[in-house]
Structure formats: C-alpha cells, structure tokens
Structure P
Amino acid sequence: MQRRAITVTGIVQGVGFRPFVHSLASRYRLVGFVQNRSGEVQIEVEGAAAKLDQFIEQLQSHAPALSRINQLSWLPVPICGDACFRIVDSEQGLASQVFVSPDVAMCEDCRRELFDPADRRFRYPFLNCTQCGPRLTITDRAPYDRVNTTMAAFEMCAACRAEYENPRDRRFHAQPIACPDCGPRLQLLDENAKPITAEDPLTRFVAGLMQGKIGALKGIGGYHLVCLAKDDDVVTRLRKRKHRDQKPFAVMVGNSTLAARWCVINDAERELLQSPRRPIVCLRKRNRVPGISDTVAPTNASLGMMLPYSPLHALLMDCIGDQPLVMTSGNRRDEPMAYQDADAIERLCGIADCFLTHNRAICVRCDDSVTRVISGRESPLRRSRGDAPMPIKLPFVCPQPILAVGGQLKNVFALASGDQAFLSHHIGDLDHLAAYESFGRDIALYERLLEIQPDVVVHDLHPDYASTTYAVERAEQDSSCVFGVQHHHAHLASCMVEHGIAGDVIGVIFDGSGYGSDETIWGGEFLVGGYPSFKRAAQLRPVRLPGGDKATKEPWRVALSYFMQADCDCEAWQREVNAAIRPSAVRPSAVRIVQQMIDRGFNSPWTSSAGRLFDAVAAIAGIRQTAHFEGQAAIELEAIALQVDGDETYPIEPLQQTAEWTSSCQVVDTRPLIRSVVADGANKIDKAIIARRFHNTLAAMTVQTCIQIANSTSINRIVLSGGAFTNTLLSSLVVAQLQSKGLSVFVHQRVPANDGGLCLGQLAIAAHSLHRDYHSKTAC
C-alpha cells in the first residue's frame, strides 16, 4: 500500500476535473481526496502501488475534454487510512500560476435536456453542467468555486444540491448549476427600460423581433443588439441608431446547415462553427440567396456567421425558426460592449425597442471571437469569448511577472507568469474614454483573477498611444520596470511564439501603421531577427501621408500621394483625379490643398504602410475613396479581386538601395505598380481585374524580396504578421509561392495577425530580455 500526493496544473478548474478524479479513484477503489487550490488541483490518493500507477496514467490520458494538463507531479507521503475518496473544499494556496477556463458553448447533453418536455430544466435558459456554460465571465477571483462567482447570489435548491454533491451526476461540482426553482430568471423591459409582465418573456421578445423591432439581449459576456437579418428597413434603422454606417454585422443561425444556405462552408469552417468555442466565422457569401439583407454586410464578399452558444440563444433560434438574426455587440459606435445592466439601459435606450435581460451578473465583459480559414488553417481576427484567457506557452520562463499592454487599436493586454502568457479578451480601440476606462478596469480584474502582480510593464514605442500612457503612469505608480517594444518587432515575435520558434527568422510585417525605430510610420517591413533584436532589411517605398491619420479615412488623399510620387504626366493626373481619386463630395480646391501639402511635406509624414498602399489602389481603381471603418478600402479591394481568377502581375522592379530614408534598408519600388494601375483605370479595365493584378503583384514582390533576403542571410524561415495578412488572397498567394521555393512559412493560427496579437510579442521580447539578464545577474 502507498499514498501519493499529486499536483496537477493547467486548465483543471471549472472543467469537471475534480468529478473526473473522484470517478477515477472510485473505479480503482482508492481512498483520499481531491482539492482545488489557487492555480492547481491537489490530489492525495492511497491504495495498491499498481492501482496508483494505473490511476496516474488514466489521469493524464483520459482527462476531461475541456481540460489541459500543463504539468503533473507526485511525491510519496505517509499512509493515512482514509475510509473513502472525497472532494474537499477549496483553499487559497501558494501555487505559481492560476488557470481560468474560457466560457464554453452548451454541450449536447444539456441541449437534449433543454428541449425535453420531461426534464425539469425543459426550456430553462441557464442550464449547464461541468462540460459547458459560463466560466471566465462569471468569475471574480480564483479558485473557481461558486462563492467566487456571480452565481453566489443564488442559493441552490435541494434538487440542485443533490446533483451538485452526487459524484455520479453530470453536474457534480458544476459551479454555475441552476434550475427554474433556484436560478437566474429572464425579464422583459420596454424601450424605456420599464418592466413588461409576461408569462414567457422570451416569446414576447421574439414576437417583437418578428414585428420589426430591435432588441437588446443579455448574453454570457454582455449585451447584443438583435433584429431580423432579412429586413432591409430594420437593419438600416439599427445602423442609423448605432451610428455604424457600413461596417458588417454578424449573423446568428440555428445550425450549420442553415449557415450553408447563405454561405459556402468547407469542413474546417464547419468545425469552427460547431466547436465549443463557437466563434463568429467569416464565410464566403453565396450569390443572390434571399433571406439576408444586402445591408447586413454591404460591399463585402464575406459574412460573419455564428451558431447559438448558450441555452438562451438556442431557445431564441428555436422560436425564430429558420430565419437568421443580426447579432451585433450592444454598444454605440466604437464604445465597449455593454455588460452591466444599468450601463446597458443607459447606453442602449434609444437604440433598442425592448430588452431581454436577466439577473445573473456578468463579471468579465467578453465580446464574441471572430475568425476565418485561410488555406485550410484558422486565422483569428479577434480572440475573445471561448478563447480568453486560455494561456499560450512561452519558449522561456519569465523570471518576473509581466504585463504587456498591447497597442491602440484592437487592444488586447496580456499577463505572464512562469512560461505562460494569459491574453485578455478583446478590449477594442482605446481612442475613446469609455474603452480606455474599461481597459484599466479589466487589467485590475485579470491581475486579481490570475493572481499575478506584474513587476514589469511592456508597451509600444508610440508615445501617443493610450496604452503607452497607461504603462508609463503605472510604472511610476508601482515603481515597476517599464519596457518599450517596437511595433513590428512585436508582430514578428508574436508569430514566433505561436510556433515555438527560436533563433532568427525573416519577418514580413504588413499593416496599417506602427511607430518605427526612426520615428517614421512603418507598415511595409521586411525584418531579420528574433526575440533579442531585429534589423530592417527592406521596406515598401515610403510616400507622404497628407493629413496624417485623416488619410486613413480618406483614401483619395494617399492615392494622390502615390500618384504624384509615380511621376504620372500632368494631363493623366488631372483626368484620374477627376474620374477616380476625388469623390464628388471633395471640392477641387481641397485636392489642390492636399497636393501642396504633399509637395511641401506639411503635416504629411512619410509612411511605408502596406495598408495605405491598399487604400491608394482601391481609390485609384475607383473602388473606395472615403472609408467608414478601419480597413474598409482594403476589404473591398480583396472582395472584388476574389471575383476573378488569373495570375497576371504588373511590372516589378529589383530592390533598390537608397539613402533617401535609410542607409541600410533596401526599398521595394511601388511606382511601376501604381503607374500600371493608373493605366488600367484609364483604359477602362474591369475593377476586379485591376484588384486581382494588384494582389498578384504585391504577393510576387513580397516573395521576390524574401528570396533575396534569404539568399543573403541563409535564413529559410519566414513569418507573416500584421493586419494585411488577414487578407485571404494575399496570405494564400504569399504562402504558396514561398513554399514552392522551399522556404518554411509560419502564419498566425492562435492569435490575430493584426494588433490583437501585439501583446503576445511584447511579452515574449520583454521576457527574453529579462530571462537573459536574470541569467547574467543583471535583472532589473
């Protein structure tokens, strides 16, 4: 007989791990206990040595599907002679890391109960079990026990208590356990947030939607605004009220078969749609299929589709039938999603015609994750509900806890302890005060939740980012170290971490903008390096950006800059400005002023941005001259390019060595490309052909540059990062062509290529520096 003390770390709380351990110990007739401690599960188990060996083997090989064991260790301890195996109350321990499970979509067992008239939870919108339901969004602190969640407000009835305490029940120690007798309840409110008496609030809510109303629905991580997706008038009304002119809305349908009615779905996309994460998946639209208004995702080749992930959503879609619903974040334009009831009512009154809410509080606001499939691989666009705060393993151990605050747009922050990086849910753009305040609150919440108090704060080099301001002020307040990381270096490192890469790589980093080491605006970079350092080997030819950030909203401005740099003749310049670049709303005098700004360099910083190159081509080709949301011109350029096939490219010049901007960086000349786009436009070539040729050319230029750098450095590993590589066509072309040349190519599959993955790279670079300094006895 022996007794062993086993310690298990990883995603082992909130996923049915303790009930699994109890069942396993009972099967082998072992005695002892299992207990949650902060960041780990502690097991003491006693029995015959052979049985203990089998128990440990099964513990690792048959753990619950939602769990993830990072480490399992055991030590012999004295025999105690316990009478049975039991689950004991959790305690606060001194564990090195705390792991919190993401929210998990309703499992099939719970779904069967939801629609079984004989079940006591029939049509109850808050049922769950150890394999599904809210986790992160209801948790206030570790360990994951009911007392530390927003479910503490609901005392279990006798029936739920019996299930909770029965080791053979599926709800054994399911912390959010509830039923109609003791759990949360729905409530319906009118447009003025006054209660509406209704025997079935959900049915009344659906009746309102069917009449063309806009509803506000409280879900797992916050409020959604909901309406019929087929109704042009109601979708247009939602856009007007929300001040969201053209940015696509997501759509919820009941199942993947219905999704395939409106979109083309491959096996990888179907798997994502139906996964326990239940993200929004960007799918290729089918042509001319009625049932979803063109105003849902105008001028976009893709449609963001998702399936129900909570019992409430499942009941809603069951009531609505085969009709798709717009399901978009409950907020005004650019604000964080509302998740607290009073705030939601204040901000959404005037947008929603009715509210379907409930009395289970949300602790952590969490938007829906958004993803897509490129060349058979997942390419995340927004990592949030269902993913956060699932950790990503770092290739080295952090000697000190670290906070990385991310960037200004698509903000995500991260905390690191040991060799684990915990990325937050999607915060959003920090341009607005409400988003910045939410950013600060959520950092404090995650520090408490994960029990990590950072000694080092890492930020982007841009001095005007709100996240940079926070980092500097936080470091001064806490007397912690502060660490600045260049934007595109962070992108490179982020992709390296995903794939566990060490050493040097070639990084192609294409995005909208980032503060360069030379204090200019970068965005079309070819880097060589790794975690410790990098050098810029090449870049897209810089142009003036007239008006700075204003040019990102008015692509005709940057188009004019590219047009002038390409030295097109005056007569052609006048014709193209009037025909394509200048929208009718812009006066000729404004065009002349912008021309002068470019000539004189007034308020027109240099930029090598790939994003601005997309904008320029979209404007010159007559596709988009003014943008209503970030990346709109590039998205529409890709959508049009996907309408045609072909591998034709525009002329490509060899790399140039120039001292105009830098003495050590080669330049990819974009002027021949611009001249060709202008010529095709003047010759009335179809816009789709122009767009396709542009994508083919940019891909070929990228591959040519990578091959030249690889030949000169003997590095054959290429990482692709930055928001431009969320473009399906560009990414697939570059990957295929580089691989055909025998190069190893790495793309993002776990965190977004855009700025939503920036914090992971910041963490890795800072952690590597601290790790190196620690071992050289010079840690800060």
Structure Q
Amino acid sequence: MGQLRRGGALAAVLGLLLAAVVSAPATAGADTPDRYRNPVSAGFADTFADPVVVRGDDGFWYAYGTTDPLREGEKRFHRVPTARSADLVDWTYLGDAFGPDQRPPYATADAGFWAPDVRRVGDRWVMYVTVTDTTVSPDGGDFAIGAATAPTPTGPWTFADQPVVAPRPGGGGGWLWTIDPSEFTDVDGKHYLYYGSYYGGISVTELSADGLRAVGAPTLVAIDNKFEGSYVLRHDGWYYLFASTANCCAGPATGYSVQVGRATSPRGPFVDRDGIPLTASRAGGTPVLAQNGNHWIGTGHNGFLTDLSGQDWIVYHAIDRADPYLDEPFGINERPMLIDRLDWIDGWPRVNAGAGPSDGDRPAPVTTARLDARFDSPTLSGWTGSGAWQVADGHLAGTGTLTSRTVTGGDLRAEADLRLTGAPAAGLTVGRIEVRLDAAAGRLVAREAGGATVSAPLPAAFDPTDRHNLAVEVRGRQLVAELSPARLGDQLAVVSLRLTRPTVGRLTVTATGGAAEFDNVSVARLHRPAPRAVPEPRVGGVLPAYSDEFADGLDPAWRWVRQDPAATVSGGALRWPVQAADLTGTGNTAGVLLRDAPTGDYVVETKVTLDLGEETVRNYQQAGLIAYVDDDRFARLAQVAIWNTRQVEYGYELPFAGQPVYGGNIVGTPATTTWLRLAHRVDPTTGEHEFRAGSSRDGTSWTWGGVWTFPADATPRIGLVAHGGAQPPATAVFDYVRFHG
C-alpha cells in the first residue's frame, strides 16, 4: 500500500514467399547480465514502492510504482512512475503514467495513485490504481479503485469515468480501506479484482468483460486487521493468494512481510499450509517472504513475473534498515524495488527456497535466449519455411510454416506471443511435439508425433484476435503448455502431456488455413527448480542451567524489571494475569521477567496458554517471549489480540532520531496454547545478535518468521511478558522456559 498520507517506429515491410533461409533472430545474449544485486531500482530511484512488472509487446519489461518522490531531496510526487528494462536488472525511468492535472472525474485535485496493477485485458492494457481521495466525502479517507486504459504499457493512459470499486462506508464509521487492487483472469475467461486492507479485509469481485466495472457481490477472502497488498496467481491447478502483513511504513522497525494461502477457486476459501483459513479470527497464513537479518526489512507488497527459462520471480519493496527514510526521519519511508527467485517446494512458494531477501550478487533472471526472435529487423535470415510471411510493426505475420535453424533439445521452455488474424489455428512445434491454439475447435491442443494428443477448452468468450502468450515447457518426458493474457500466472488454458521420448529438433511457428501474428519467440533452457527448502534453525539439547520448568517455585536466576506481585508459580507453571500496561513508546509500565542467556547460538522456547477467545475486540492483550536490552530496545514474540484477530506478532522497538520506534512482523497462527521460539545467532561478520521467531500450535510443526537484530555490543537477556490490557481478565500460563544449544 502507499503510505497513509493525503496528499516503435514502423519496421520496413518485407513480403516473401519462403523456400529458403530468410533472417537471424534478434538476440542480446552477449549483453545480458548473469548477476544482479538488490535493489534493482537503484539506478533510477531511491524509493519505488508497491511495484509490479509486466513484459510488453516489444519484449521490454515495464515496472510501475506508487505515488512518491523518486529521489532523496526531490520533494516532487510522481503519479505512478514507470520504468523500462531489457533484462530486469538495469532500469530506466520513462516518466509518469499520469500528468499533473490528469485524474478521473471522481478524484479530488490532490488525490494520489497508490499500488498500481497493470494487466492485459482484451486488446488493451488496463491499470488499476488506488485513488486516495474522492469527491464522495469532504473528510478524506474515501479510497476507491480506479482504472485507466492504454494501447501500450507506456500509455497514453486514459482514466475510466467511474471507479471500478467505489468508496465503501465502514460499519464502525469512516470508509473501508478500498486500496491495493490486483486483477486476475481465470481459465473460464472471467476477470476478478482483489482489493482491500486492514480496515475491511481483502475482498474479490468479478469484473465486467472489459475489466472496468465490478459486477455481482464481493466475497471476503482474507480477514481485516491482518492482510493487504493482495496478488493472486494460479499454479498447478491451485489459486494462491499472496498478501502482506503488519505495518508497511514504520521506518527502522518495519516488519512488513508476505504470507500466502491457496484455494481451489478464485473466490476461496484460501487456507494456509496447516489448513487454517485466511478469514479465521485466528488467521492463517504461510510465510513466503520475511526479513532474514541482512539489511533488508519490511519486505512486502509483491508482484510476480516469469523469466524466459520458466523461473518465477517475486518483485517487492523493502527498507534498508540503515537508511529507512527518504529524507527526514519519520517522513516518507524509503522503499526501493527488489526482485528475488520464487521457488515452489511441496506445493508452496518460498523466496530463495526460504532464505528470504537477497543483498549480495545473485544469478540474474533469464531475459534472452539462444533462440530469441523479437522481429525488430525486416530480415528473417536464420529461418526457413514455406508460405507467405512478412515482418511489420515489430512482429512476424503470415501463413504457413517457418522454422528456425537453431536446434534445441532437452529440458526447455519455448514461448511466443501470438494473435490469430484469419487462421483458425496457429502454434509452435519443437521437434516431434506440437502445441497449437485451435480457435475453430475452441481448444488448446498438444500432440506428440506418433504419440498421444491432449487438449483443454478455451474460455467461451475467447477472442483469438487478441494477443496472447503461449508457453511450452518440457522437463524430461513431461510437457506442460499454457495460454495466458500476459505471462502473469493467470492461465486461460493448460495442457499436460507425457512424452514417449526426449525432445530435440528445431522450433517452427505455424499458421494453418489463414494468417497469424507471432512475436517474442524464444527457446531457453528450462530452469532447475530448487530441490528443497533451506534448513530451519537447528534445535539442540536442553541447557538445564538456563532453563526453568517452574516445578519448585521461580528459579533464582530470574530478575524483574517492575515486578508484578500477581505473577506466581504453582502446579508446575508460571501464572501471570495480563497487566493493564505496555512497553511500547515512552509509557514503559509493564513488568518484564528476565534471565541471562547463554553465549553463542541457542534457541529458547516457551509454551504459553492464554485464552483470548475469538472474534471479539480485546486490544492488545498478549503474552510470550522477549529478547530485551532495555525498555527502548527489545524484540517481543507474543500471541496477541489485534482487534477481532488473534495473531503471533514479533514486535520490535529501538531508539531512532531521539525517540523509540516500534513495528512488528507476523509469524504463525496462535491457538489457545501456543509454543514460541526465538533462535539466536551471532552474525560472524558484524557480530550482531540475530533473533528469528517461530511459533507452533502443537509443539511439533513450526512456522518460522522474520529476524530482528541487536547491535554487537548489546547484551540481550531473555524473558517473559504478559500485558496489554486487564479487561476482560485473562491469565497467561507458562509451562516452562527451555534453552537449547
């Protein structure tokens, strides 16, 4: 979300009857970087929040960001800044999508445009944006989802006269946060829009065929007070809802992160890896991306893309904890654009196989290939075929067959953008396999010569004269082909075929019985998937000298900060009534029960029972573990009531610019009894103390979240807390505190 402030030239035409060699594919392989380093937006922007990326018809990649200044000291807000890249690594700022006086008729003069989402809908591009101020209310806060259309990813953009989703009154007053739009097109051709945030939750509504109007009744897919910044894609038949949690913009204490649930329908219900719905009061959510102890924090609000090798990538913003603000402290948070590998392991997405955001040199996305035809030149040397073909307006058009001289084989990904302008069928052939868009039959068809044929239906309203992307992947003997509007994880049709022999041969484009257009034709070596997730923190044997089972009173090693006489030990447990007190900010009134921690690496665990009920508002009762230096520098891991939700929050406070700053990261889902862990590691380079948070509902299956850090010269102690509000009465019961080597 945005921060809460108001505030080709024509190519020559060549008509040929092909019977011999005619052009070389355009390739830029020699110029493609093989490594990259985050943030990828550094070349043109200091901040570029809420980013999304699409691949244009010209083969370039286009990125869009939220309304903010781009550079430190600039002070000028850009109205959806737009950048272009040939390789997803080096980006050039192109300008803003909207001029200073360009706005929809329902927007106020000072409205900003947050969190753009750009999609191909039919024969044009549609940008969905949050319009931050509308004329519905003079009091502000009346967010709406707007839409603008354009013939190309660079515009010109024209706003629709009416909002896609109008401002929505909140049941408790004010206006629901109708922000952070994200479009999705399903296999039946229906368009959906996801939108919403903490006040009101995330909803999905069906859209009209042109994508510009919400139709029918919306469905709540993620509970309020936990999620925003949604993005949905379809993978292996599942629908995955990515959503960001916690505060986007708490400067050096920002714990924003991405969690996911999956469903069998675009309307949900979305559940996490443990089967817990994202709509439950004890809200589910499986972590996808969280800060890992390097200098990136606040890793969230993601987009998605696939490179030419078939590798998926997540694009998102983050904050450098050493430089959290664009200019003055507590102003605009500096949130540049990052990109990292998105791996699928056991059916669930993980960034860098679970390692989190990268801050060193990494293998770059594959954006050119051995065969990579962009048709920017009127010549066709390197191809041979029969039929009538020509290159015009940056694409290949014609009928018949056209075969590359480049031999391909093994595990590969072949793709092309195609449009049927008269042919009833067109597609790609590699060696013995053919995948064709058969508009006459209304099917996507895959066939192996001498083998099987499979097909899948196209949407009933499918228009073959619109441009679509056809991608074919072969891994070993398995072929998967998909047709999509623009390569963004929303397929219109998918087919899978078991092959009888390995694939080898040349790629051929084919248009049967009429003309078709092809562009961005490529064949690349298929990416190698991550075989397994990175290891979770190791838990060794119990360290008795540091542990306490609460069997015989309170161990003498414990020390109090602001002792609470209501905390007692009996029946093998520490019982602590939740205090009407807190630790955040300057009002440090809560008690903290502390003990010294071992040196080096360790894991500390507790089991805490706290009955906070469900659905009702009990702000902000909580109990759990704390890593504590002093009242203004601590990391608190607790099960907590946040309005109607129950969450495991990993809060963090530190002094910055003369005052304490607090933020939080969200871990797993609590139960009435929740197990909590802090895994401590000393960074061998910096000497910093890193604490990673974990939680469990059964003490066996663990969900690991983000990392908060302490300076090398600090001496964090470990303790317990139970505070946040005394009404209604609640008592936290701690069964033990165990340190593991």
Structure R
Amino acid sequence: MTLWHGRFIAADSTTHDAPLLRHTFTSEQSHGPIQQATLALSALGVCEAFVNGVAVSDDLLTPGWSSYEWRVRYTEHDVTPLLAPRSTIGIALGNGWYRGRLGWGGGAEKYGDEIAAFAQLRIRYADGHEQVVATDSTWRSGAGPVTANDLYDGQSIDARRADGAWMLPGFDDSGWQGVHVVDADLGILEPYIGPPVRRQEEIAPVDVFTSPSGATLVDFGVNIVGWVRAQVTGAAGSVVTLRHAEVLEAGEIGVRPLRTAKATDTFTLSGGEDVFEPTFTFHGFRYVEVTGWPEGATSIADGGLTAVVIGSALRRTGTFSCSDPLLNQLHTNVVRGLRGNFVDVPTDCPQRDERLGWTGDISVFTPTASYLFDVKDFLRDWLRDLHLEQANRNGLVPVVVPDVMKKMQLPPGVPEVDSTAIWGDAAAWVPWALWQAYGDPVVLEESFDAMAAHVRRVRSLLSPTGVWDAGFQFADWLDPDSDPAQPWMSKADNGVVATASAYRSAVITSDTAAVLGRTADREEFREMAAGLRRAFREQYVDGERILSDCTTVYSLAIVFGLLDDDEATWAGARLAELVAESDYVISTGFAGTPFVTDALSRTGHTSTAYRLLLQKECPSWLYPVTMGATTIWERWDSMLPDGSINPGEMTSFNHYALGSVADWMHRVVAGIAPLDPGYRRILIAPQPGGGLDWAESELDTPHGVARVHWSSTAGTIELDLTVPSGSTAVVRLPGRPEHCVGPGNHTLTAEAGDVTGRPSSWQREREVPEATP
C-alpha cells in the first residue's frame, strides 16, 4: 500500500469557481543529482498540473469519474526533466463530475460542495535520499481565468485574468489566499486501471454560414465530442460566445434535445492575441453558433475555430469495409459513437443533461466495442465501480455506474428500480464478452463475485412458476412501435425478456465458474439455468409460438439457447415471417436489436438478415445514414423524414447501443469470430449476401493480426485470409468441407451463395441440460 504524505486541499476562498493552487520548493541538491521524480496527482473534481510552467502530461479531466464514495483514482507522471533547483508545482481545479451538474433536470454537488486537489512528488537523489513534496496547508490559492465551468453547461474564460507566471517560482503570491486540508480518506486512492482521457483529433470547419435568423453557424462536418479552441484578437472585455448542438432544425441549431444543458462556452478577450481552450467541459456537437466574433479577427474558417475531439485513449484494433457505401458509413458511425461515449466511463450520450454510465447500453455493446478497440482495461476500470456500487446495495446492479441516481430526486411516477434484465446483466455479460475477446481470465476472476451476487438476487425475485415476471423492467426499451412517452411498453412480454436474460446470465456465471475451477458454484448456477430454461418453456412456449409472438422474443430464445434444435427451426421460420410482414423494417428495441440478425442467420435465414440490415426506410439502421447521420441515434426516428427533430423529450443523436449490429457485421458479413477465448482458434465463416460484391475486416487479436477479404464474382467466392502466428483458423465456406489452416496467408475459393447459418458451438450460447429434480 502506498504511503501518502500529502492531503487533499481546497482553496480557502469560496468565490473561486476554478481555483489555482501553487507551491514553490527547493531541491535538496546536497544529495547529488536528481535520479527520478514522480508526481502522483488526483482530485475531488478534475485537475491539471504543471511543474515550472510545463504541463505534466496530456491527460484531460484527471482523475475522471469513479464511485467517489469508495474509490478515487490517481495518476503518476515522470517529471524528472521539469525540475530545477527551485521549482513550482501548480494545479488548476475544475468541478468535473464531483461538484458539477449530473443527471437530468439540473442539480450539482452530488458528491460534495468543495473541490480539492491531491499531489505528492517523490524525488530520489543520487545517494538514495528521497525528498517528498506534497499538498498540505502551506500551499497558496488564487483565482484564475476560468470564471465558470460545468460539464453540461460549458466553461467561461476571462483572458484578462490569465497570467502564466503563477506556475513559476518567481511569482508574487502575497495577494493570494491560503488553503485548508479536506477531510478525505486517503485509503480510497487507487491507481487507474483504464487509460486516461486525451485529445484524439483536430477538425477544421467545413462550412461557415448564416442561419435564417441571422446567426453565424459553423459546421464541423461530423458529430463529435470535445470542445472548440478559439484563436482570436479583439477589444479587451469583448465576449465571444459559442453554443453547441448536434443537428440543425429549420436552419438553426437544434438545442431542444439538450434539455437543460446549456452547452455554451464564453470567452472574454484580453485585447491581445488570445487562445481559448475550455478543458474543464466537453460537448457533443457538430454545429456551433458563434456570437460576438470581432471584425478583423482571424477568419473562423481559417484557423479561428478548431474542434478538438477528446476521448479515452483506446487503441484501435478492428476495421470493416464492404462494397456498400451506406454500410461503410453505418460502421463509421458506430466507431465515432463509441469514441464519443467512451470518455472515462461508457456513457449513453455525450450532449444532454444525462451522460451517465447506463449499464444496459454497454451490456449489449461490449462485443462490438471489444472488436473495434482494445477496451479491456477501460471496461475493467468501469466494472470496478460496478462491483463497488453493487456490493453496497445487497447485490443490486444499479442502472447507471457510477450510481449517481441514488443521489437524485426521481420525477413523480418513476418507480424505484430493483434488479433489471439486460441492465443488471451487465455484471455478467460485459466481463464474459471481454473474456471472449481477449482470453484473459483476470477479468473473470475480478468479476465473478459480482456475477454471482446479481444472479442470486435475480433468483430471489423469480415467481413461484420459476420465471422473472414481476417488478419494473426496461425490457425491449425503445421498441419502435411503443408509445414514445412510455419507451418501456414494448410488444415483447417483459417476463419473456427478463427470464431469457436471466437464463443467459446464469449460463455465463456457470461457465465462468468452470473456467475458474469453482466446481460448487458451477453446479449451483448450472442448476439455476436449467430451472429457468424449463420454466421459460413451460410458461412462454405454446406449440410453435412464444408469448407475445414478436421479433424480440424469438431472437432472444434462439440466440440464448432456450430452444432445442428442432424448436429453433420453427422459431427461426416464424422470426423470418415476422420480419417479412414488417416489410423488413426494424421492430425491435434495446433487447432484441443486438440479436435479431444473429437469430436469423443461425436458423438459415441469412438473406432475411441482410434485407433487414440493408433497409433504408424508417425504422432501420440505414435510415439515419440516408438522413446524413455521422453517429448512431438513440431513437430510430430521432430525426423525422422532413428534417424536424423527434418531438419526444428524450432524443439523442449519439447513442451507441443500436450500433451493436456491427458485431454481426464483423462475424457474419466479414467472417471473423473467436472459436476460443482470445482468438487462439479463429472461425473464418463469412456468409455473403445482400448483393454485396466484397467485404473485408482486420482484427488485431491477442496473438497478432487476422485478416479476411472475400469477393463474389462469376458464381464463385474467393477468400483471402491471414491467420496470426500462435493461432489456427477453422474455415467454413459454402460448398466446401470445414477445414483448419495454420498461421500465414491463404487463398480459397468456393461456390457463391448464402451459407445456411446452422447453429454451431461458437455461435450459440451453451445449452444447459435440465437438472434432475
């Protein structure tokens, strides 16, 4: 355990919205040259640190958002080159998630009313002596140029108050005030597991134009997450205001979907050459309305405004492309939506007054995320908070992590939520998807207790008939046929969805116990799964129909393995029939959408799955693409065909959950899937269809890069593949026997035509035999 000498400190003044903290010290040079200097940094809030005027890292929004009651992260930085005989440590503080607004409808200070910084510098000299400089009551505090900051509302900066000398040793801080030690338990300090948030990209405007009302609007071409950096010269005291939005409506920026989030930055000019970068906020936006840009200043389009894209520093691992430009744009939108919502925690959306770590979204999206990027440590970090929140709620997995909703006043009529299917199942589904993607048992070891606690709590909620049919459920959330004001009222019976999800979690928990060698636990959850499967069939399956007879219930029953093979045949046929009856538009919500194409292709209806995927009418995956979307929407009709915004109160244009179809595109369209966790054995089984001429994908697996490219011409399929060293591949093509290939490059041909999509061990959830009564 790290020995801490520092304490959390806060500015004495309560008038500073974003105080600056500083401390100057002298190196103990009698011990010889400095060999190593490491700065540990954290905050109740967010912070940026400098040594002798130089930023200690490129990290942003340090230390991010965690379950502050039990865990606050810290970073460590090598600052050896920055030290001098006399040095100054400077820290700028912001509200961040700790004191800023969180949740819908307003409300700040969910965790505390005072922001504080923690720093500890360890300096090791040539003779082995160690000097420690840390935050304590001797530090000084003062006001900086940031006059307001909030993640939802934006940031205000007054350049007239900027003086970089505060970060240097010679600065006169006699006019500054003191600090005080904050009563915070240092035992909750933990190192980051996941990566920090950093700048990812810079984007120049693609258009600057005047709206019908006369406003100056800037279009950055794509829907992104971050802020706008302004380089501007104008009269001292004049103000430039930037208001952000994702879309236009009637030629003006559409701010109604932001609800109460102001998403507005204000920059007060110094009279000289100013550069503003609001690093204590972020926005989800494509368009910016600009007010007060000075005449004669640098052109907005030619360097005046630059969009800065931020996100957690994730390594890209998977790509996809094909002969259909609209599918390629859909896939690009999935990637961009992931980037924008993976800002320290996996959020639902990045723009309105919400931005919470909804468990249901990441529960279904993790297979897609873990293909596109290396998200193992990012999600392990988030799962740490899930486990802490759950452990302090008697096994209940909250619907958002970190669970700020327990600190919120729920609107009238909104029920208290107990364990919920899919949302609560994140405790099992997320670590299992990471295990499949990376083959690292550590995530299972860390997550097993949470898996087991969730599944046992669900078991306590089952009805006497053995199904999970009581209590509130989000169920097939945002079913396109549901009442927009009641998105949980779907066609799919809540009990069918919940019981199927509980079965899947019990199977996963049993299989996890088997991986970890926990025999008794394996048998406990194996028996629970068998009971759920038996009850599902008794209560919900009648002849060749499943209760509520809609696409979602058949999709879940097929993919989760609740049906025998002969039953899956009629279920697949009924599913394909329902899809055809709907004219191949989407009829599923959050529960069914991730699994409907899989259910079709596994039961021999690949061509139907392609027709569903390639549909352009609303609701469909490609309808938003035809409307110019550059990210995945929350609702299938977030924007109506006439260009107006969905009139509902809840509409986001950057929500990744419905983009989980990209997982099917990777595995079935391109044809790369893990046969063993971590791709030790790889299944290469593209199922061409939909009129595609070719498709390709590349994945940097834990054993190296796997590649697939197939093309269909003149009645044949030609397949080029690369198998990484340390892996083998099972190749499955139409008209050819299944066979294995080793590492290296391979070219194969086969007769053109859709693959049958028969279930196989890699595709379907493992079936659990019914337990002996």
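Data overview
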quantity	calculated
When volume of the Cα convex hull per residue in Å³, for residues 86-549 alone is computed for each of P, Q, R, the largest belongs to	R
Among P, Q, R, structure where distance in nm of label points 7 Å out along Cα→Cβ at positions 222 and 422 as derived comes to 2.0	P
Among P, Q, R, structure where helix-only ellipticity at 222 nm (-39500 (n - 2.57) for each DSSP H run of 4 or more, over all residues; to 500) as derived comes to -10000	P
Answer label among P, Q, R for the case where semi-axes √(5λ) of the Cα gyration tensor in Å, calculated from the coordinates, equals 47, 33, 22	P
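Every number here is computed from the coordinates shown, using simple stated rules; none is lab data. Everything numeric here is computed off the predicted structure, so don't read it as measured data. Cβ atoms are built from the backbone, for glycine too; each structure is taken alone.
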